[in-house]
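Pasting the structures in now, so scroll down.
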Structure I
Amino acid sequence: MHTIAPDTIVDHRYRVLRRLGTGGMSEVWCAEDEVLGRQVALKLLGGRFAEDPEFRERFRREAQAAASLTHPNIVAIFDRSEWEGVPYIAMELVDGRTLKELVRDRGPLPPEIAIGLIEQVLRALAYAHRRGIVHRDVKSQNVLLDAEGVAKVADFGIARAGDSDMTQTGTIVGTVQYVSPEQAEGRPVDRRSDLYSAGVVLYELLTGRVPFDGEAPIAIAIKHINERPVPPSQLRPGIPPALESVVLRAMEKDPARRYQSAEEFIAALEQVRRRPVVMQPPEPDPAPRTRWWLWAIAGVAVAAIAVGVFLTVRGNRVDVPNLVGRTSSDAADVAHRRGLEIVFEGRESEDVPRDQVISQDPAAGDEAREGSTITAVVSSGRGQSPVPSVEGASRDDAEKAITDAGFKADVKQAYSDSVPEDEVISQSPAAGTSRTRGSTVRITVSRGVEGVSVPSVVGLQRDAADTALGQVGLKSDVTEQETTKPAGTVLKQDPAAGASVEKGTTVKLIVAKGRPQVPDVTTDNPTADEATQTLEDAGYKVQTRDRPGDPTLVGRVVGQSPDPGTSRSTGATITIFVGTEAVPTPTPTPTP
C-alpha cells in the first residue's frame with residue numbers, strides 16, 4: 001500500500017489532513033475534497049488486504065451497498081474508486097463519538113436517551129431493509145453521533161442484498177459480541193439478525209456492558225447460541241419492565257420470536273415511552289376452592305408487608321434536589337444519591353441545550369418520600385426541520401433561506417465552469433433532509449470561471465502559440481502584419497503574458513507575414529496601362545517615367561524599379577519606365 005501522510009494527494013483530488021483511525025483491514029483519514037471544497041472521511045483498504053481478491057470484493061460491496069442508501073441516519077458515501085490499485089471510499093465526515101465511546105465515557109444511559117438513540121439506528125436499518133440490504137455487522141462501534149446528537153450507522157462492509165449468506169458454512173461474519181445465534185452458527189441470515197444485534201446495542205446502552213463476553217470469540221459465539229442474557233434490570237435496577245421485555249424479545253434465539261421488522265421494534269419502543277408501568281393482575285388460579293385458606297394467609301402476609309413498608313417510608317422524607325440545567329446522566333446520579341427515582345420526558349427547546357433538564361416535578365426544595373419518583377423534562381434539542389433547497393440560488397438568497405428555516409449557513413467558494421459567479425453550486429445536507437434546527441448547512445458558492453495566467457507566445461510560430469494558449473483554455477485571434485521577420489512568427493499579443501483572465505478568453509495575436517515580391521512588368525513590354533493594372537492588383541502604387549528610345553516601343557514599358565522579384569511591402573511605390581520617341585539633337589547655329 002502507498003505510504004499515506006498529511007498533504008498526500010489521493011487520486012488527484014483528496015488532500016489528506018489527519019488520521020482518524022485504523023480498522024481491521026482499512027485506514028480512515030480526514031481529507032479535503034479539493035474539487036468540491038469540503039472535508040470527507042477517506043477510507044482506504046490497507047496492507048495485505050489490498051492485494052487479497054476476497055477483501056477487495058468485500059470492500060467493493062461496502063461501497064456499492066452504502067452508496068445506494070441516502071438517509072439522515074446513514075453515513076453518506078460520496079465517491080468510490082481506486083488510487084493506483086488501492087480501493088478507497090470517500091464518505092461523509094461525522095465529527096463525533098461512537099456509541100461505544102459514549103457508553104465507555106459516561107456509563108449506562110437513561111432509558112429515554114437510550115431509546116432515542118436506538119430508534120435512530122432502527123430507522124436507518126428499516127430504510128436499508130426496505131431496499132433489500134442487510135447490514136450484518138450492527139454494533140455500537142458502527143454508530144456515530146454528530147455534533148447535534150444525530151446517530152449515523154456506518155460500515156456496510158459485509159452488507160449484502162437479499163437473504164443469502166455470504167460466507168462458507170461455519171464462518172462467523174460480524175463482531176462476535178453482537179452477532180445473532182444464526183450468524184454464530186454460520187447459517188443464512190436476514191433482517192431479523194440485524195434486529196438481534198440492535199437489541200444487543202440497546203442492552204449495552206442501558207447496562208453499560210454487552211450481554212455476552214469472554215476471552216475467546218468462539219466462547220462468546222457459543223453463549224449467543226445457548227445462553228439467555230441476564231435481564232438488564234438485574235444489572236441496573238430501575239429499568240422499566242416494559243423496556244426490559246422489549247430488549248429480551250429483540251434478543252430471542254429463534255428469529256421467529258423476535259420483532260419481524262425494524263418498524264415493529266420502533267413501535268414497541270414508542271409504547272414504552274407513552275405507557276406507564278402497570279402491574280398486571282394475577283392469572284386466575286384453577287386450584288380447588290378448598291385452598292381458600294392459602295389465599296387468606298397470603299393476603300394477610302401481603303397486607304402486613306404493605307403496612308410495614310408504608311410505616312417505614314412514610315416518615316423518611318428528603319429534600320428534592322435542583323436538577324434543572326443538569327444533563328440527564330448527572331440528574332439521575334443526583335436523584336439516586338438522595339434516594340429518589342427519576343423518569344425523563346423529552347421536549348423540544350429552542351433555548352435549552354440538548355440533554356439538559358428543562359423542568360422537574362416535584363420542584364427543587366420540596367419534600368418527597370424516599371423512593372418516590374421525580375419527573376424531569378429533558379431538552380431533545382431544537383427539533384428538526386427540512387433543509388431548504390438553495391442550489392442555483394444567489395448567495396444572499398441562499399443564506400436567508402437557510403437562516404429563515406432555523407439553520408446556520410457555512411459558505412465556501414469554488415470555481416465553476418458551469419455555474420455563474422455568486423450562485424450556489426451544491427449544498428450539504430441535501431434539500432429536504434431533516435436536520436436539527438440550529439445545525440449547520442454547508443453551501444458552496446461559485447467564484448465564476450477560474451482565472452488562468454496568459455502564457456508568453458511572442459516569438460513562437462503561430463501553431464506553437466495556438467497550442468500553448470489552448471492548453472490553458474484560451475483562444476486566439478490572428479492578424480497578419482508584413483515584416484522582415486520570418487513568416488508565422490508572433491510579433492505581439494494582447495493581453496500581455498502573465499495577465500489573469502477567465503478560461504475561454506481570446507488572446508489577439510499579430511503574426512509576421514512575408515513581404516510580397518514585385519511582379520515582372522517589363523518582359524514582353526506591356527503597355528503602361530497593363531503594367532499599372534498588374535502592379536496595383538499586387539497591392540503596389542505606380543509612378544511613370546518617360547524613357548526615350550526605340551521608336552517601336554513608344555507607349556510600352558521598357559524598364560521598372562525595383563527589379564522584378566524584389567521584396568517590397570504592400571503599398572510601396574513601383575516606378576515603370578515607358579518608351580517615348582527620341583528627341584532629335586539640335587543643329588548648332590554658327591557664331592557670326
Structure II
Amino acid sequence: MQIGLSLSLTAQLRLSTSAYVVSGFEPALVFDFKNSYYRKGEESTVFASAITHSASTNATMVDSDGLLKWRPHNLLTHSGDLTNANWTNNDLTVTTGQNDFEGNPTAFKLTPTTVSGFHRLYKNQVNSNLVNGMLSTVTIDLKADGYNFFSVATNNQHYAIINLSDGSVSLDTGSVSPTVTSLGNGWYRCSITSSTVFQEVFSVVETTQAISFGSQSFTGDGASGVLVAYPHSFRSGLGGMVTSPDTASSYVPTTTTPVYLSRRGHHIYNGSAWVNEGILHESEARTNLQVHSGDFSNSAWSKSASTVDTSYVAPDGTSTASKLTGAGGAGATGLYDSNPQGTGMSLTCFMKAGSSGVYGWIEGIVGGTSPYGVFDLESGTVVHSRQCDASIESVGNGWFRCVLANTTSGISFFGAGGSDNTYSSNPWGASSLTQGKFIYVWGAQLEAGSTPSSYIPTGSSTVTRAAETLTVPAANLPYDNTNMSIQIDGKITYADSGSTNTALPWRWRLDNNNIIYNRFTTSGSRTGQPQFLQQATSSGNDSVVGANNVYSAGTNVPFNLAGRHGSTFINGAHEGTLLTANTTPTALPALSSIDLELGQLFMGTIGQFRMWSDDLGDVGITEAST
C-alpha cells in the first residue's frame with residue numbers, strides 16, 4: 001500500500017538544499033528576479049503574492065532580444081468585466097462565464113438584441129499615455145457564436161472587420177494595420193494599431209457589407225452572437241511591449257485603472273550578449289524635457305553643417321533613427337534645440353558610427369565653459385568631457401547611449417553631432433564631419449537628475465515617468481527579535497552627490513528611532529561607501545561601514561551586500577569582503593508588523609533579495625555577498 005505525501009518546502013529542504021542556501025540555512029524569503037523564483041514563509045509563491053509593485057505611468061525597458069520596449073501594461077480599464085457600468089452598451093446582452101480558447105470561463109458572449117441599432121460596447125476613457133501620433137494597439141480574442149463578423153475600432157474612422165468563419169480581414173480602413181492569429185477551436189486573436197486616440201469600440205456586425213459605422217445598424221435575432229475575451233490596449237510604438245511575465249502574453253488584467261507592471265526581465269548588454277539583470281526599478285520620477293526626442297528631422301531641431309535623413313534602424317528595432325551627414329562649410333556638424341535649464345541635469349543621446357574614424361558629441365550650451373562630452377563611437381569610450389560626468393554604454397548592434405550627467409553649469413541648448421577629431425575645446429565651435437561622412441542618432445533625453453534614467457520618448461510635448469515602489473508586506477517578512485540576515489545584489493546607477501543617503505537599496509522602518517537598512521554614501525571624500533545600519537529606541541544607532549571608496553559613481557555599478565542584524569551585534573559584507581562586527585547593540589527594533597521598502601531610494605536593477613530569521617554568522621554573510 002502506497003501512501004501519498006505532500007511535503008512543504010521546509011520539509012523538502014531538510015532533504016535537499018536549494019540554490020539559495022547559505023551555511024546550511026535556507027532563506028525564508030527569496031526574490032530571485034533573474035530566474036523568476038519567489039518564496040515567502042518558506043513556501044514557493046508568485047511575484048504578486050510576495051511583493052507589491054506600484055507604478056502610475058508607462059516606462060521603457062530592454063527585452064531579451066535587446067530591443068527597447070514598453071513595460072507590460074494595459075490601458076483599458078475593466079478589461080475583465082464587460083458588464084461593468086464603465087462600458088457603454090448599445091443594444092447588446094452580455095453573458096458572463098463563457099469558455100475562452102483554453103477552456104477557462106473568463107469569456108463573454110455579446111448577443112445583439114432584437115431592436116435595430118449599433119450592437120457594440122465601447123469606452124470613452126481619457127488616458128495620458130494615449131496621445132495622437134503615438135502608436136497604440138487594441139487586441140481582443142473572438143469566436144463566432146451565431147454571427148461571423150466583428151468590428152474592432154479605435155474610433156469611428158479607424159477600424160477593421162474580421163470574418164470569424166476563417167479569420168480573414170473582410171474590411172480594413174487602411175490605417176489600423178489589422179492582424180489576426182488563430183488560437184485554435186475557432187478562436188482568433190485580433191489586433192489593430194493606430195496613432196489616434198483610442199476609444200476602443202467592439203461591435204457585432206451582420207455582414208461584410210457593413211463598410212462604415214453608419215451602415216453597421218441591424219436587427220439581431222436575440223440568440224446569435226460572438227464570444228469575446230481579454231480585450232486590452234497598450235502602447236505599441238518603440239519595439240512594442242514586453243510580454244507579461246504573469247500571463248506569458250500581452251494581456252494584463254485591469255479593474256478601475258490602467259495597470260503598469262514591474263519591469264522584470266530587464267536586459268543589459270555585456271559587450272557580447274544581452275544579460276537578464278532582474279528587475280529594473282526607478283524610485284525617482286523623471287521628465288524628458290526634450291521634445292521630439294526620436295525625430296531629428298522635425299523642425300524643432302535646428303541643423304548645422306549637416307543633412308538629416310530618416311528611416312534607419314534604431315535601438316528599439318524600428319526604422320526611426322536619423323543619419324547625420326556632414327554637409328561641408330563652416331560650423332559644427334550637429335543638431336540643436338534651445339532648451340534653457342539649470343544645473344544638475346543629465347543629457348543622453350543614442351549614437352552609432354557610420355563612417356570610420358568618427359566621433360559623437362553632446363553639448364549643453366553654445367560657447368563658454370559648457371557641459372560637453374566627446375565619444376569614440378567605434379571603441380565605445382569617452383574621449384573628453386567638461387562640467388559633467390560623461391559615460392558611454394553599449395546597447396548592441398553598434399549603438400551606444402552617450403551620457404552627460406550631473407552637469408555643473410546651466411543648460412541653454414541640447415546639441416548633438418559628429419566630428420572627425422577628438423577635439424578638447426568647445427565642440428560647437430570646433431567640430432565638424434568631413435562632407436559625406438556620417439553618424440546615426442536617436443533618442444535624445446534631457447532630464448533634471450544627476451544620473452540618466454530609462455529612455456522616455458516624447459512627441460510635441462514633454463513626458464513624465466512617475467516614480468515606482470516595491471513593498472514587501474509585513475506578513476511575508478521573517479522577523480525575529482534576536483537575529484536576522486539580509487542579502488541584496490544588483491546594479492546601481494548613482495552620482496557622487498556628496499549625500500549621506502545617496503541610495504537606499506532597502507529600508508525597514510517604523511520611525512526614525514526604529515529602523516534597519518542598507519545605504520550607499522558619497523558624503524565628504526566617499527565615492528560609494530556601503531553602510532549597514534540598525535536603530536532601536538532602547539539601543540540607539542549602530543552601524544558597520546565599508547571603506548570610503550568601495551564603489552565609484554556611474555551607470556550599472558555591480559554590488560552585492562549581505563548583513564547580519566542581531567540584538568547584540570551587527571555586521572556586513574560586500575563582494576566577499578567581511579567588515580568588523582559591532583557588538584554594542586542591545587536590541588533590535590520591533591518591526592514585525594512593518595512593511596519593508598525594497599529599492600526605497602534606488603535607480604538600477606535588483607537581481608536577488610534574500611532574508612533569513614537566522615544569524616548566518618560572519619562566514620555566512622561573506623558567502624552570501626559573493
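A value of -8500 was computed for helix-only ellipticity at 222 nm (-39500 (n - 2.57) for each DSSP H run of 4 or more, over all residues; to 500); which of I, II is the source structure? Walk me through the numbers before you get to the answer.
Working: I: -8500; II: -1000.
Derived from the structure labelled I.
For mean count of other Cβ atoms within 10 Å over residues 405-412, which of I, II scores largest?
On the way: I: 15.5; II: 20.2.
Going through I, II one by one, mean count of other Cβ atoms within 10 Å over residues 405-412 peaks for structure II.
Mean count of other Cβ atoms within 10 Å over residues 341-348 computed as 20.9: which structure among I, II? Please list the in-between numbers first.
Numbers: I: 17.1; II: 20.9.
The read-out comes from structure II.
Distance in nm of label points 7 Å out along Cα→Cβ at positions 413 and 501 computed as 4.0: which structure among I, II? Working shown, then result.
Working: I: 2.2; II: 4.0.
Checking each candidate, the match is II.
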From the coordinates of one of I, II, Cα extents along the principal axes in Å came out at 90, 82, 43; that one is structure II
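Consider the structures I, II: one of them gives 15.5 for mean count of other Cβ atoms within 10 Å over residues 485-492 as calculated from the coordinates. Say which. Before the final figure, lay out each step's value.
Numbers: I: 15.5; II: 24.8.
Derived from the structure labelled I.
Ranked on relative contact order in percent (Cα under 8 Å, 6 or more apart), which label among I, II comes first with the largest value?
On the way: I: 7; II: 15.
Ranking I, II on relative contact order in percent (Cα under 8 Å, 6 or more apart), first place is II.
Taken together, the values in this text are just the output of simple stated rules run on the coordinates, not laboratory data. None of the values given here were measured: they were computed from a predicted structure. Cβ atoms are built from the backbone, for glycine too; each structure is taken alone.
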